[in-house]
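What follows is a group of structures, each given as structure tokens.
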Structure P
Amino acid sequence: MTGLCTTNGFMLGLKGVPDYNYVIEASANLFNWVSLVTNTSPFQFTDTNRACFRQRYYRGRRF
């Protein structure tokens, strides 16, 4: 998974096993995770709510 700050938010790209479903999750404390989007690999997602958090961690996992 790769990330990039843009003017619209934080853009994430996820490359996994083609045609498998993956979920991108976010956390402010590495303990509580929230699902942001689920899609088929590969895909890109922009987190437009990133500015609402002082710090935010992301992870991708196969769903």
Structure Q
Amino acid sequence: MTGFIIAGKDGRFTTATPQRVDDFTLRLSSPAVKLPEYVRYNWADYPCGNLYGGTGLPVAPFASDR
């Protein structure tokens, strides 16, 4: 999976590595972010994310800090 970025309280976003926990949960991490506070998906002009929902449709871009 691609397209995820995370940030701590400082708001500095960096690429996140997703790990599938189960069919409904992803765990995002990055060595640069000790305590993640925010997540964004496909938050770019030309996104390259490849996450699909249960209906088979692509997941829309989102940001938890907006």
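Have a look at P, Q and say which one yields 40 for relative contact order in percent (Cα under 8 Å, 6 or more apart), as calculated. Attributed to the structure labelled P. Structures P, Q were compared on FRET efficiency 1/(1 + (r/R0)^6) of positions 8 and 32 (r between Cβ atoms, R0 = 30 Å, to 0.05), and the highest value belongs to Q.
Read-outs: derived from the displayed coordinates by stated rules, not from any lab. Treat the numbers as computed from the prediction; the structure is a model and nothing was measured. Cβ atoms are built from the backbone, for glycine too; each structure is taken alone.
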